[in-house]
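Listed below are the structures to be examined.
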Structure P
Amino acid sequence: MLDATANRLKHIEDKGVGSLKKLRILDVSNNRLVTLDGLEDHPALTDLWANDNQLESLEEVETVLQQYSQTLSCVYLSGNPCAGVQQYRRRVTALLPHLEQLDDAVLSS
């Protein structure tokens, strides 16, 4: 687990996260992230907490999440502008078939 909560991060890239191949849980909540770029190549990632940032583009977020369609089971994106996009929940759950929790809602199988 890597907890980078409330560190005023604007970007993830070049923060050394890329070398953590066995990373399972990443908490980057309560920062100033505008993108999830830099989260590539974490084959073991199961939980992503990126709530309360400044992620605006759901399309950009989906591009990153799609890489983890077989591993992500818990995603928090609430508190970001992208979470207010029409059909946000449907789009994210359709993209991640193994998702068990999205924000504060436990999903039924």
Structure Q
Amino acid sequence: MNENRKKITPYEYMEYFMTETANLVSMGGDGKINVMALLWKTIGQLWMIPTITVAIAPSRYTFELLTKGVPEFTLNIPSPKTASSISVTGSLSGRDTDKVERAGLELIEG
């Protein structure tokens, strides 16, 4: 496991996840990465399986990437050190801005 990752149980950070803004990372078919600030989310169980549900408006660039690019994403809860990234990922469009670079984020493969 990467040293920057920590394995957690599905509900270990539930309260924090629900009260803080998360970053959702998606990728287009051309390999272009986008990060969006995610406010609309829920966590729970569906048939006893831990589930996270997210809502993304069809007008968002992330929606376009998920429907026309790679239909997968990661959810990342910023640490206090990276919490300022939300102001960038939530205020700029990935259509014409490299938000990963602008927010000073480091992507880790895997």
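Each reported figure results from applying straightforward, stated rules to the coordinates on display, with no laboratory input. Keep in mind that this is a model prediction, so the values were computed, not measured. Cβ atoms are built from the backbone, for glycine too; each structure is taken alone.
State the single structure among P, Q that was used to calculate percent of Cα pairs over 24 Å apart, giving 24.
Derived from the structure labelled Q.
Between structures P, Q, the greatest calculated value of relative contact order in percent (Cα under 8 Å, 6 or more apart) is seen in Q. Hey, distance in nm of label points 7 Å out along Cα→Cβ at positions 20 and 44 derived from one of P, Q reads 2.4; which structure? The value was obtained from structure Q. Structures P, Q were shown, and distance in nm of label points 7 Å out along Cα→Cβ at positions 36 and 92 at 0.8 was computed from P.
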